[in-house]
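Take a look at the structures listed below.
Just so it is clear, none of the values below were taken in a lab; they were calculated from the coordinates. Bear in mind the structure is a predicted one, so any value in this text is a computation, not a measurement. Cβ atoms are built from the backbone, for glycine too; each structure is taken alone.
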Structure P
Amino acid sequence: MDYLLQHLLVNSARRHPDNEAVVYMDDSISYKKLDEITNKVATILMENGINPGDRVGIYLNKSIPSIISIYGILKAGAVYVPLDAKAPTSRLAYIIQNCGIKCLLTSAKKLKAIEEMMLEKSSLKLILLTDDSSDYTKIRDLKIIDWEMIVRKEPVDIAEEIRIETDLAYILYTSGSTGVPKGVMISHLNAFTFIRWVQSTFNVNSDDRLSNHAPLHFDLSILDIFGAAQAGATLVLVPEFTSTFPIKLVDWIEQNKISIWYSVPSILVMMLLHGRLDRYKFQSMRLILFAGEVFPTKYLRSLMEKISHVEYFNLYGPTETNVITYYKVNHIPADQDKPIPIGKSCANMEVFALMENGKLVTKPDEEGELLARGSCVAQGYWGDPEKTSKNFNLNPLQPHFQDKLYRTGDLVTLDTHGNYLYKGRRDHMIKSRGYRIEIGEIETALYSNPDIKEAAVVAVPDELIGHKIKAYIVPHNSKQISSADIRVFCGKKIPNYMIPEEIEFHQSLPKTSTGKVDKPALLKMS
């Protein structure tokens with residue numbers, strides 16, 4: 001019976017021992033070999049004081065060792081915590097101390113950065129190196145075990161762990177509203193609810209090749225990693241030096257015969273605009289999945305015209321629930337510029353929206369906050385009961401027993417077919433000149449302009465009017481467009497009080513490590 005995430009690997013190693021489990025550039029590892037090496041990693045961890053429930057960090061660039069680390073940690077009964085390899089050391093030091101990471105799986109070249117993270121009373125006691133380098137510097141108070149010692153370990157079978165499905169599997173740190181990262185606690189059951197839905201909805205099979213574009217600290221990676229393992233399919237890691245270069249990325253997809261692609265929309269837009277898609281037919285591709293942000297409708301329509309033989313799905317859900325709604329995109333009319341729906345709830349999950357008066361949203365003209373319930377809902381935020389109690393509440397519609405739900409903070413309405421339509425964030429609702437304004441609506445209007453390639457809107461605090469609205473625009477290279485042109489265009493789409501007071505033109509917009517527009521960086525530029 002599968003109920004822990006590592007069971008997916010163990011069972012695929014039995015059913016498909018010689019299938020490629022993970023591919024990275026010219027290197028690969030079979031399911032049999034992956035199962036064997038992760039048993040060794042788990043044994044080393046347990047022999048060196050890692051107990052069930054301990055947090056173990058992964059501080060690696062994307063690679064086969066990063067996937068080995070995940071399963072090795074899980075097999076030891078511990079909780080994996082992926083660290084952003086590009087994040088400032090001060091942020092990583094906070095995460096290590098915040099959730100009490102006892103061990104890091106990393107590479108020798110990162111030891112210098114780790115030394116900078118060591119606080120006076122650090123929880124970190126053990127380092128496992130995942131490369132062959134024997135030339136490394138010792139760090140005070142840390143025991144370091146090199147890869148050769150792990151490889152030399154005699155093959156072992158990990159006994160059935162004393163772990164249950166409600167135990168934590170991983171913690172993903174996301175940005176907090178106060179600027180301090182918050183650790184979202186995900187149990188095996190939380191993840192399994194999602195992975196079972198992925199398997200039944202998309203029929204992932206052992207012949208599939210799933211791309212992994214998202215970094216490990218981003219929740220999109222869960223579908224790639226464990227969705228592949230569930231089916232004995234092949235996980236193909238996108239090299240970091242390829243992931244942001246559209247022509248190279250398009251070449252990579254074709255050369256690796258990717259059948260299931262999953263990423264944020266902005267990556268697909270980048271490939272559409274600059275990847276020269278017309279060079280290939282993408283005959284291996286059967287699914288394009290996207291999530292994490294609104295896909296500008298004009299670009300989605302164009303992508304569907306260029307790669308017309310695949311199925312397209314819009315997936316929606318915060319890190320605290322993973323994906324909870326989905327929408328299959330069959331056709332987008334030529335005159336549609338409104339965003340496509342986020343759809344209806346996934347199997348074994350329930351979503352509903354409540355208006356400010358506490359009543360259910362049941363009609364298209366009603367708007368409310370989307371809430372999620374079921375075994376998909378995370379366990380809360382590590383070490384922060386106050387923030388947990390704010391966002392994880394008891395179901396107000398169920399007074400007879402404790403029914404936990406998550407408040408997404410996202411505002412939605414319904415269409416005439418019962419699909420939810422994303423309207424924006426509650427915390428992105430601003431006031432300017434007395435009007436309540438959702439900046440997502442302004443971005444939708446800007447994206448409907450055919451001369452605009454990228455657009456982002458921020459609200460700049462202003463003591464006189466509340467907020468000034470500022471837009472950052474990336475026009476198409478061949479287009480000459482002015483601020484006046486944009487204001488005239490917006491005047492046809494949105495009320496005057498929503499038209500940006502300030503407009504700046506740029507060649508590109510700053511992005512986060514997950515490929516989204518970095519709005520905090522834009523605010524600093526304002």
Structure Q
Amino acid sequence: MSETVASAAAAPMQNGIIDRVQSLDRRALLFTTLAFAIISFLPYQFWKQPSILDRANWDYFAQEIVRGAVPYRDVVNIKAPLSAYIGAAAIVITKPFGLRDIFAIRIVYLLLASLTVGFTFLVAHAFSNSRRAALLAAIIMMEFNLFGDANAGGVQPKTPMILFGLIALWAIQKDKPFTAGFAAMLSALSWQPGLLFAGVACLGFSRYLTSWRDGKAIKTIVGAAVPLAIFIGYFWWERALADIYWWLIDYNLTVDAPRGLRTVPQLIDRFYRLMKGAFRPEWPYFVVSIAGLAIVVWRESRIIKRDGLKSLVESAPRHAVIVAPLIYFAFCLINIQGGVDMIPLLPFVAMFAAVGIVWAIDRVVDLLSRAKLRVSRLTLSASVFATGVVLIVIFSVADVLSLRVESPTLKEQDAEVAQITSYLAPGDQIYAHGLAEILVLSRLSNADKHFFLDRGKDNYLDRVEPGGFAGWLDRLKAKRPKVVALERMKFVERKEDFYDWMRADYEEHKGRVFTYYLRKDAN
């Protein structure tokens with residue numbers, strides 16, 4: 001008797017909590033998600049993260065833009081430049097406050113990462129019409145350690161690429177064609193594969209190219225044309241369009257893409273290795289996401305079977321969330337080098353994994369409901385969902401709290417860079433190849449605009465430099481940089497030319513963090 005009374009007394013309180021949660025509107029849930037995302041990224045300790053590898057390349061790109069350089073003409077990279085301009089804007093805006101430039105970049109990119117979590121929530125909610133799935137998707141997105149780490153260390157082009165891509169998908173769901181096109185082009189200007197979102201938007205608004213009369217597909221194209229026109233106009237004004245063509249288009253199409261092409265078995269093997277490595281703690285989400293995608297496709301096929309092919313055409317905007325990751329997966333056949341190349345897939349993994357988890361929760365609730373427990377189905381469903389969320393959060397918190405910033409730390413790098421630059425007098429130059437971190441931390445400009453010549457870039461100089469690679473190297477030697485740092489030479493095909501130069505004119509110095517060369521006559 002007492003248990004029945006206790007259950008009856010507890011029921012109103014449980015239902016009251018559930019009612020309060022359900023009364024939260026989408027905006028409140030979004031801001032709550034953003035707040036938790038920002039907090040969840042703090043354990044990555046951006047103030048200790050070293051400057052390394054491609055992060056350093058992009059931070060240097062941003063610093064050079066602040067110093068007045070025009071991308072591709074004055075400093076060369078092979079990806080679209082918007083992410084570097086975002087980093088440059090962070091430096092300029094925070095400079096009056098005395099914030100260190102690399103910290104400004106990292107803070108802004110952690111905010112972009114948090115916004116990516118927020119738009120994962122919005123897209124998942126618009127696609128599934130389920131708050132549970134949307135919240136789960138956001139929580140799972142926060143859990144990917146690689147995503148947090150990548151944005152805590154500097155400019156990460158894949159983050160604005162997928163953020164603007166998610167904004168485009170959200171705009172498609174909300175029937176905003178101009179916004180979708182505009183955001184899709186910003187995605188492409190962050191990293192070229194983002195152009196897929198413009199294609200997906202056109203497919204969605206044209207109902208798979210079957211309907212153009214309402215003008216929505218045209219509005220999408222106009223929206224995309226606006227940032228593209230600004231981009232082309234600026235580089236035309238700076239007389240750098242030829243440089244953009246060579247490094248942003250021709251090199252990628254004729255050199256980089258053919259070199260990176262993989263077969264399907266090779267791609268599967270690469271994914272498997274990433275699951276064992278960079279995504280080892282989160283691999284279950286990838287597995288569940290495949291099940292979630294299968295559930296989504298099954299549901300859509302049932303609708304088509306019931307309502308005919310017309311429903312397929314009318315559902316084109318909603319299908320954008322399915323089509324986009326499939327296109328990116330196909331792109332991975334051309335180019336997937338490391339874990340960061342998976343970042344554009346992570347929101348979709350989170351969304352489809354959330355769909356799979358919610359489906360499983362509903363099946364569990366169905367089974368428990370048949371047991372005729374003395375609780376309402378609503379209370380039961382909320383309890384099982386809350387338990388699942390708590391377990392996921394506990395798993396995430398335990399994983400994040402175990403993170404440690406490994407050596408070399410930023411402090412250790414700073415100390416050694418100070419020692420390297422102590423050799424430089426006013427007017428002396430430094431040339432770094434594959435070690436942009438020295439340039440970033442010293443805030444010095446490289447002796448040449450080419451600071452990383454891997455993956456066939458050295459041979460490509462035969463097309464774009466007077467006298468080819470040999471002429472370029474002769475001009476670099478004539479500048480007589482006092483300090484030279486060479487790293488990441490494995491995929492530089494003419495590396496022996498660099499080493500011959502070092503053996504003839506320089507002495508090697510090995511520090512705890514960096515290896516560099518000092519000109520012999522400089523001692």
Structure R
Amino acid sequence: MVKALLPSPNGKNGLPCLGAMINNDVSSLSYPLTVNSRVRFLTRADPHGWRIYRRSLSFLVAKAVHDLFPGSLLTLEHSIGSGLYCTFKSDCHEGITTAQVQQLREHIQELIDGNHPIERRKIAYEDAVREFKSSGQQDKFELLIHRNPPHVVVYECDGFTDLAHGPLAPSTGTLKTFDLIHYPPGFVIHLPNRESPFELTPFEDQPHLFQIYKEHKEWGRILGVTTVGTLNEIIEKDEVDHFIRTAEALHEKKLGHIADAIAAARDRIKLILIAGPSCAGKTTFAKRLSTHLRVTGLRPVTISIDNYFLEPDLNPTDENGVPDFEHLEAVDLKQFNEDLSNLVSGENVEIPTFNFVTKQREYRDRRLKLADDQILIVEGIHGLNPRLTEAVSHDRKHRIFISALTQLNVDSNNRIPTTDNRLMRRLVRDHSYRGHSALDTLELWPSVRRGEKRWIFPFQGEADTTFNSALDYELAVLKPKVEPLLTQIKPTQPEYCEARRLSEFLLNFLPTNDRPVPRASILREYIGGSAFRY
């Protein structure tokens with residue numbers, strides 16, 4: 001086993017070793033070495049090790065719920081700050097109590113102090129199906145009945161068994177840094193974040209995002225689709241067309257509400273700002289919102305922030321001296337604010353065009369003056385940053401944050417990271433429309449994520465309105481488009497570990513074709529066939 005190569009239980013940074021990178025694939029410490037291998041051990045200071053830590057601590061909390069509240073099932077609902085919001089069925093009608101959270105915290109600490117082994121083992125498919133069905137873990141049973149592996153990998157710890165969805169830590173004693181925070185009606189597993197792996201930073205509440213998740217989760221519960229297994233059942237029964245129409249109708253309804261709220265304040269609002277991370281669907285959202293605004297009698301006009309980019313020699317650079325095109329000051333803020341202020345004041349303004357070939361801003365006599373029934377839409381990653389539009393008074397703006405926050409779980413205590421939704425959208429779009437390979441996209445993704453953390457997420461609390469662009473059927477549609485792209489990435493490439501993780505994850509989904517997806521869907525921005533021009 002790879003564990004035999006460990007010179008010490010801890011890495012050079014003093015943190016416990018949780019797993020290993022073996023030939024660019026993330027593995028547990030119990031992995032048998034049967035071929036020539038390059039091995040690097042992982043602690044939670046490494047992004048891959050941090051993912052093991054989060055998954056392992058979630059496993060430990062699920063075991064604690066199993067031990068203390070027999071018959072209850074932990075549900076990992078979604079991320080919140082650097083933690084995970086959780087619930088489980090409780091006898092208390094108003095949700096989980098502070099006392100129950102304290103019980104869990106104390107029991108988890110006992111399990112950590114006991115340093116119980118977390119063992120990986122393979123069992124026959126038939127045995128796994130029987131075990132999860134008999135133990136009442138219907139979500140895992142439903143996941144397995146739509147798959148047909150010859151064996152199933154599970155993890156066990158002191159009488160508790162869970163499906164393996166990636167490597168776990170070797171023992172409970174390696175999971176010492178955590179807290180549980182009562183967050184009615186549930187609680188939050190508070191974890192060290194990737195930037196500060198040695199300690200728990202103060203919990204960062206995100207009430208606006210919590211409300212988005214809560215609304216979307218409730219919708220999922222109403223439809224009875226909260227896990228991949230139940231989605232697979234709908235696909236298998238050939239009922240997915242109806243589910244797709246319902247998911248799209250929810251988007252349509254939300255868009256209508258947003259447009260109505262803006263129209264109700266038409267005497268005040270002259271500027272709509274739309275921001276969100278990569279592949280959240282900002283462009284299609286802006287186009288669909290424009291349609292809804294026209295229904296209310298408003299005539300929207302769109303301005304692209306891209307047309308205000310600075311020339312390359314004026315562009316800020318990152319710590320390595322490379323031009324940082326995602327930096328706020330890559331935009332000519334002075335000119336942009338001056339034009340916005342004049343437009344909102346009713347003046348005639350000449351709008352520039354940025355020539356991406358010559359890398360120069362050009363003026364082509366495109367003039368704009370807002371009529372009384374017109375409203376300006378600006379879409380881009382910096383839309384919620386107050387500096388971008390500081391020349392326009394607060395009351396003249398309506399700010400919208402859009403992201404893809406899936407409510408689906410793989411099973412009850414194994415969630416789908418929301419970034420995976422966006423990454424797979426981007427893989428398909430970049431390949432189909434930008435000439436980028438899957439390797440190109442995965443190489444760039446960490447830089448994209450760093451830019452989001454710096455320039456988008458810190459300002460999401462500025463939003464007046466939030467919109468969740470996730471579609472709970474979309475991963476089944478994306479699966480047959482993404483899988484062939486991931487096979488192009490080979491074990492000799494560092495990005496292989498991410499490609500393999502995504503490939504393994506997609507095995508949980510039954511595929512479905514994109515025929516029923518409406519032409520105006522946000523998903524069409526990525527898979528093609530949209531009614532809109534981009």
Report task. Compare distance in nm of label points 7 Å out along Cα→Cβ at positions 70 and 430 across structures P, Q, R and report the one with the greatest value. Result -> R
Report summary line: If you rank structures P, Q, R by mean count of other Cβ atoms within 10 Å over residues 230-237, the highest one is P
Report summary line: Ranked by distance in nm of label points 7 Å out along Cα→Cβ at positions 150 and 190, the structure on top of P, Q, R with the greatest value is R
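Have a look at P, Q, R and say which one yields -12000 for helix-only ellipticity at 222 nm (-39500 (n - 2.57) for each DSSP H run of 4 or more, over all residues; to 500), as calculated.
Among P, Q, R, the structure yielding -12000 for helix-only ellipticity at 222 nm (-39500 (n - 2.57) for each DSSP H run of 4 or more, over all residues; to 500) is R.
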Report task. Kindly point out which one of P, Q, R the value 65, 49, 46 was derived from, the read-out being Cα extents along the principal axes in Å, for residues 38-277 alone. Result -> R
Requested in this report: Kindly point out which one of P, Q, R the value 4.5 was derived from, the read-out being distance in nm of label points 7 Å out along Cα→Cβ at positions 246 and 270.
Outcome: R
